[in-house]
Structure I
Amino acid sequence: MVICQTLWTNNKNILEDSFGWLTPQYHLMSWALSILKLAPHYDDIHLYTDSAGKEMLIDQLGLPYTAVFNEYNNLDCQPHLWAFPKLLTYARQDQAFLHIDGDVFVWHPFEKELLSSGLIAQNLEKATAYYRKSLSPYAERLKSLPGFLKRNLLSHNMRSYNAGILGGHDIDFFRRYVAAASRLIEQNDKTTLSTNFNVVFEQLLFFSMAEKEKKTVNRLIDRAIDDYGYHKEDFAEFPNADQLKYLHIIGPHKCNKEICDWLARYLRQENEEVFLRIVTLFKKHHYFYSSRLKEIYPTVEPATTNKFSYSKSEHFARLLNPGISFSTHTQLSSYIENSENALLKGLYKYEQKVKRICTKFRKINFSHLRQIEQASMRSIRFLKKPAEDRMPVKLYRNPYTEIIYTAFDWTAPELSTENNMNLQGADKHIIISIIPELFFSGYRELVLDEACVNIIVLTGKKISYKDLLGEISALFPPMENEEEYEAFCELIFLKVTCLIKNKMLLAEV
């Protein structure tokens with residue numbers, strides 16, 4: 001069976017357009033990790049793209065596709081109908097195939113029984129009020145609409161198939177399906193076809209035609225899922241990928257900073273050379289991208305020294321004064337100095353502390369930071385162990401941990417207004433842990449609650465998980481029964497999980 005993927009750039013600048021991701025570099029990291037996770041399992045993986053896609057994925061990143069079809073340069077297709085090039089890829093197949101989106105990652109090969117099916121999809125999708133509100137109006141808006149699709153659009157039991165993967169052996173069905181989708185687009189007023197129409201001609205039409213023709217569609221995931229039901233823990237939890245076997249970073253998950261961070265970490269673990277090729281394209285976004293990186297990464301391009309970015313202070317200042325702009329740090333500093341907004345001054349003071357810490361981080365041996373990253377990824381195994389097997393494992397804190405005490409939580413991703421901030425009284429201190437990172441901002445920050453602070457303190461020297469539980473339990477009120485002790489153990493494991501996932505805590509596994 002041929003594996004297919006489709007990238008239509010539509011003349012967008014791949015280095016500037018995020019294609020729905022948090023930033024453009026995560027978009028490229030997604031494509032890289034997707035093919036790199038497929039390559040060990042499949043011998044024939046085809047990319048259908050345009051010249052810009054080929055230049056980036058093949059010529060610059062060197063991704064291991066076995067065949068590349070540069071066929072989508074001058075498509076007569078509305079820019080917002082991004083799913084249509086995928087259908088063109090389906091129609092180009094003359095043998096059994098499985099199309100896999102570039103935001104899908106597999107940790108194990110698909111079952112042979114699934115791949116032997118006439119029609120294959122990711123899962124059955126149930127419409128909620130959200131889909132019905134956004135999609136049902138097409139039943140009246142479209143002048144040319146087959147009855148079987150109209151019935152689905154008007155049904156309170158609206159159904160579709162998620163096309164994260166789509167394919168099968170029934171090539172004739174796919175040709176009829178793509179022809180029907182093409183007619184829908186060609187025979188209706190283009191002004192009525194918004195981006196939501198992608199769901200109609202790709203997913204609802206596929207379901208409606210398969211049902212009309214009484215075709216069996218075998219699904220990777222047997223259960224039906226609500227249109228809003230693609231939860232992070234089921235489809236985007238990278239640390240659990242080996243158990244989940246299949247990840248699909250759908251919709252808003254693409255803009256989740258934590259998920260994108262895990263994507264980068266797993267790509268780096270999978271293929272560090274490809275990761276570095278992408279980083280090199282965005283070197284201005286990486287604080288430690290300098291000549292020192294050549295000590296451990298000889299392939300890195302000539303030296304680029306990036307200045308610390310006071311991004312949060314600048315963002316908050318612009319929220320307070322939308323018309324302001326800062327071309328230099330001196331201008332930002334002067335603006336804040338003359339500002340009467342205490343929150344802005346406090347945020348700037350916090351970022352100044354972070355800058356001083358990052359200056360210290362620059363002196364760290366970069367090879368050691370790389371070793372810590374590798375140890376951090378290995379530490380994820382601790383979280384998957386049965387409870388009894390965790391007990392002898394030694395834990396220790398990141399040796400470069402720095403602490404900042406502040407009255408406010410400045411780590412929140414959205415600093416909008418005073419009412420939206422997680423404000424604390426002046427007499428209550430927030431403790432923020434800072435550790436170095438080789439890439440991106442150069443540091444990672446995490447607010448520590450009292451339990452996490454105790455864990456960080458107790459792991460200054462290596463300590464077994466069993467002994468850690470014992471030391472921390474002594475800080476809690478006496479537990480009267482087994483149920484209370486189990487709740488305590490569950491709480492501490494949640495805290496340890498958070499610290500390990502954020503590289504603050506390491507495990508010898």
Structure II
Amino acid sequence: MERESREPVISIDGIEKWFYATTVLRGVTLCIRTGQILGVVGENGAGKSTLMNILGGVLKPDAGRLTIGGRAYEPSTPRDAAAAGIAFIHQELNLFTNLTVAENLHLGALPTRRFGKLRPPLVDWAKLRASAGALLARVGLHVSVDTRVAELSPGRRQLVEIAKALAGNARLIILDEPTTSLTSHEAEHLFALLRQLRASGVAMIYISHNLADVLRLCDKIAVLRDGQLISTGPTDEYDETRLIEQMVGRTVEQLFPSRTHLIREQVVLEAQELSSSCGISNIGFRLHAGEVLGLAGLVGAGRTELARTLFGLERITSGAIYLNGKLFRPAPWECVRDGIAFLTEDRRDEGLMREASVLENAGLAALPRYCQTPARFIARGRLRTAMQTIADHVRLDNSALQRQRAWTLSGGNQQKIVLAKWLLNKPRVFILDEPTRGIDVVAKQEVYRLIAELAEKGTAILLISSEIEELLGLSDRILVMRAGRMVTLVNRSEFNREQILNAALSGRGDY
């Protein structure tokens with residue numbers, strides 16, 4: 001109640017937004033106050049990102065109004081939002097990795113000094129470094145201000161973004177899925193910092209699909225569904241069950257599908273004493289048809305590096321890979337040809353052509369199947385028909401296929417496009433690297449359903465996930481890695497959450 005009495009930072013009154021004939025926001029009304037963390041939750045496509053883009057000056061509302069301090073707030077650009085004290089920290093951080101931390105913190109407002117009236121001003125590097133140092137101290141980041149951002153971990157880059165927001169004297173900071181790439185330790189440091197900022201009077205909007213984090217961190221919660229505000233209130237009025245029911249409009253039954261089929265004897269993919277240039281060493285496993293083999297480990301354990309090696313994106317230095325019993329020297333084009341699919345953890349930069357349409361993206365991997373005439377023209381009609389079938393399978397709106405650009409879709413729908421791209425090529429081996437990162441609980445459930453259906457049809461699946469519950473719920477066996485090496489391999493009948501976590505942390509196991 002104390003925080004409700006504080007002055008509003010920004011008031012949102014009846015905001016509406018539509019694209020073509022589709023309404024994405026319907027009369028949303030909210031108030032964010034000083035020293036308050038508002039959690040905003042909803043399915044992918046509920047309107048969260050659209051609303052935040054309006055607050056951040058990226059989009060203009062079609063109806064309703066925004067006010068700051070009783071005055072109309074009508075930003076036309078992100079620069080207008082920054083001038084009003086609003087900072088938007090996107091899920092994909094907006095930092096220049098080739099520049100130093102100090103340079104990133106002061107881009108657009110570099111301190112300068114003059115040497116004589118006729119000479120142009122020069123950057124005041126001493127002042128720049130001193131200011132940057134003070135900002136880093138405020139967010140608890142202990143690195144040199146001359147460090148290039150490319151050398152920082154995702155968690156440290158997140159802190160640089162927050163420091164950049166503080167450099168602009170932000171009164172309201174919007175954080176979109178801030179923990180998706182962070183270790184648990186980095187996430188805890190971030191939460192401690194957000195609490196400190198709240199105590200100093202900074203208001204925050206925290207968007208996340210991790211409902212446990214929202215309940216733990218936020219003072220107030222707003223639930224969006226289909227562009228409408230379903231409910232809002234103090235956090236202690238909610239629990240995960242109520243949030244999910246309000247987000248989807250129904251109860252969500254068993255999250256993980258039941259696994260009733262048997263793993264087949266056929267070994268589809270095998271690695272023998274595999275080492276590569278990216279740091280994995282002496283890896284050996286067999287992946288059977290119809291099996292889901294989970295890869296567990298901490299960030300930096302080598303799971304993604306193993307996946308990239310299997311797909312030919314990293315150089316093999318020793319050992320061997322066998323595909324259907326035959327020696328296989330992977331290269332990406334050969335993997336696509338031979339039915340190996342790789343869903344990358346970085347869908348934004350590696351999984352999508354963001355400016356292309358949904359149909360153009362989804363047809364990429366399977367194009368050779370649809371241009372087999374002598375002239376090698378693409379059979380667009382056949383491709384569109386096949387894509388419509390796959391779109392139904394992954395529950396992607398068919399109306400979006402032709403016209404809509406990939407970047408305009410929600411994270412969950414973007415992930416469905418990447419899945420559809422590979423499903424259209426009918427993979428026999430599917431490598432999934434963090435397939436549910438940054439998507440909501442309903443979209444997760446759909447991905448889980450697809451994984452179970454693929455396994456039941458005989459597809460061999462290698463599943464990488466940082467969520468131990470996800471691995472336990474979907475896998476037939478779990479391979480634990482640490483520092484590029486195998487630690488232990490656990491059968492489903494022997495799954496034990498604590499033992500798997502201990503193996504990932506200590507590196508002690510069967511190998």
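Computing helix-only ellipticity at 222 nm (-39500 (n - 2.57) for each DSSP H run of 4 or more, over all residues; to 500) gives -12000 for which of I, II?
Only one of I, II returns -12000 for helix-only ellipticity at 222 nm (-39500 (n - 2.57) for each DSSP H run of 4 or more, over all residues; to 500), namely I.
I have 24.5, 81 for Rg and Dmax of the Cα atoms in Å, calculated from one of the structures I, II. Which structure is it?
Considering all the candidates, the number was obtained from II.
Between I, II, which one scores greatest on distance in nm of label points 7 Å out along Cα→Cβ at positions 84 and 468? The partial results should precede the final answer.
Details: I: 5.4; II: 4.4.
The structure with the largest value is I.
State the single structure among I, II that was used to calculate distance in nm of label points 7 Å out along Cα→Cβ at positions 124 and 300, giving 3.8.
II
Name the one structure among I, II that distance in nm of label points 7 Å out along Cα→Cβ at positions 20 and 460 of 4.2 was derived from. Don't skip to the end; give the middle numbers.
Numbers: I: 4.9; II: 4.2.
Computing distance in nm of label points 7 Å out along Cα→Cβ at positions 20 and 460 on every structure in I, II gives 4.2 only for II.
One of I, II was used to compute FRET efficiency 1/(1 + (r/R0)^6) of positions 188 and 340 (r between Cβ atoms, R0 = 35 Å, to 0.05), and the answer was 0.05. Which one was it?
Attributed to the structure labelled I.
Each reported figure results from applying straightforward, stated rules to the coordinates on display, with no laboratory input. Treat the numbers as computed from the prediction; the structure is a model and nothing was measured. Cβ atoms are built from the backbone, for glycine too; each structure is taken alone.
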